[in-house]
Structure P
Amino acid sequence: MPKTQPSRPTTTGEPQAVRADIIAAATKVFSELGYHGASMTDVASELGMRKPSLYHHVRRKEDLLFAIHEQMVDELIAETMVVFSSSKPPSEKLRDIVRGAMDFVGRHQDGVTVFLAEHRALSGERWSEIVLKRDFYERMVQGVINDGTRSGAFVDMPPKIAAKAVLAMANWGYTWFQTGGEMGADEIGDMFAEIALRGLEVRPG
């Protein structure tokens with residue numbers, strides 16, 4: 001795991017539930033308006049809170065953006081680590097990872113939107129902290145692909161590129177996935193997992 005411990009948004013000891021509400025409101029507002037198009041007034045309005053009260057809990061808008069990025073990547077790492085650490089064969093691990101990635105988009109579409117579309121607004125130091133964690137997540141996927149190649153289950157191809165290709169299918173779902181649409185996130189995840197495995201698995205003959 002990355003050793004760097006990221007700084008937290010500056011708060012004044014508010015209950016965890018209040019902090020969670022603030023981050024959830026900021027996630028919704030930044031997703032809808034864009035980070036640069038949104039203001040702290042918009043976040044306060046979403047919360048039903050006066051702006052001075054919001055500043056009592058968070059000093060800067062970027063604190064909220066960083067908190068959203070940190071929340072997204074930490075949760076995704078935790079969920080993926082369960083799969084990565086399991087005793088399942090590489091093909092089943094990869095299937096679960098792809099399914100999980102699409103399910104994550106379905107559950108956190110606003111958060112994934114902010115993570116992928118607004119990361120350039122983070123300051124260099126904060127973005128570097130997120131990159132460390134993002135790269136750790138991608139290395140888990142690369143490790144599964146490496147294991148599959150070594151076992152003879154997967155064809156031999158650069159694991160870094162293969163991992164990015166596999167993850168891109170789900171990651172970009174934030175731009176088009178619709179809750180209540182023709183297919184649910186679980187069905188799409190199953191389809192993407194099948195596409196990934198058909199591209200990587202060694203086929204007889």
Structure Q
Amino acid sequence: MDELGLTQLGLVSALNRQYLTKYHQKDVSRWLNTGNRTTSGVIGFPKYETMAILADFFGVDVGYLTGETDERSFNLQHTCDYLSLDGSAISALRKWVREGAGSTTDDNSMHSYRADTLNELFSSPEFGSMAAKLLTLHEMSTIWRTNPERFSSLMASLASDSDLPDDLTFQLILGAFYGMASESFSALLRSAYPIPSEQQFEQLIVSHET
């Protein structure tokens with residue numbers, strides 16, 4: 001409800017309009033209090049027909065509403081389990097790929113083009129090397145955010161053989177981590193999305209002129 005900016009009355013109005021139902025605000029209030037204990041006992045789930053309508057309206061599986069899965073759908077849950085990624089990461093990729101998707105040929109072509117863009121990136125032989133550099137950056141960032149003292153000790157250890165001032169040495173070390181990741185990312189982009197080299201481009205110009 002919060003994501004859609006709906007109040008209880010707004011949800012009732014939307015459901016009744018879209019599904020020709022006759023819900024009232026008290027129904028929504030009861031749904032939101034499912035599992036709570038009252039003087040009459042524990043408030044149970046709505047009947048399955050109502051759950052199915054709510055699931056369809058919010059674009060989730062019934063299992064998400066009942067707590068069987070933490071993700072919006074079982075398909076998403078299975079994908080998360082298979083890739084060991086969070087639902088938010090999978091959803092972000094899917095949202096980008098399907099952005100602007102519609103029923104026209106142009107929409108479908110753009111959908112396929114966006115999917116191919118990511119396919120080329122993740123299937124590149126350079127992806128593993130780049131990911132390894134990102135792993136190092138993530139590890140350093142995590143240490144810094146969760147244990148600053150350990151991070152400081154680690155930096156001091158890495159800088160122990162340097163004759164430069166500590167602050168400058170730290171900057172050089174951190175810059176090197178980002179530099180290696182940036183270099184690997186550039187190699188990945190060149191591998192995934194090759195374009196003509198300078199020599200090949202010159203040959204293209206010559207061929208075009210002749």
Fill in: With mean projected area of the Cα convex hull in nm² derived as 22.2, matching label from P, Q
Q
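Given that distance in nm of label points 7 Å out along Cα→Cβ at positions 63 and 151, derived from a single structure, equals 4.7, which label among P, Q identifies that structure? Mind showing how you got there, number by number?
Details: P: 4.7; Q: 3.8.
Going through each structure in turn, the value belongs to P.
Among the shown structures P, Q, from which was the value 1.49 of Cα Rg over 2.2 N^0.38 Å, for residues 95-134 alone calculated? Each step should come with its number before you reach the end.
Values: P: 1.35; Q: 1.49.
The correct label is Q.
When FRET efficiency 1/(1 + (r/R0)^6) of positions 39 and 79 (r between Cβ atoms, R0 = 35 Å, to 0.05) is calculated, the result is 0.60; to which of the structures P, Q does this value belong?
Working: P: 0.60; Q: 0.20.
Corresponding structure: P.
By the measure FRET efficiency 1/(1 + (r/R0)^6) of positions 119 and 183 (r between Cβ atoms, R0 = 25 Å, to 0.05), tell me the structure among P, Q with the highest figure. Display every interim value, and only then the final one.
Details: P: 0.35; Q: 0.60.
Structure Q gives the largest value of FRET efficiency 1/(1 + (r/R0)^6) of positions 119 and 183 (r between Cβ atoms, R0 = 25 Å, to 0.05) among P, Q.
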Fill in: For 26 (relative contact order in percent (Cα under 8 Å, 6 or more apart), calculated) the corresponding structure among P, Q
P
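Just so you know, all these numbers are worked out from the coordinates, no wet-lab data involved. All values reported here derive from a predicted model rather than from experimental measurement. Cβ atoms are built from the backbone, for glycine too; each structure is taken alone.
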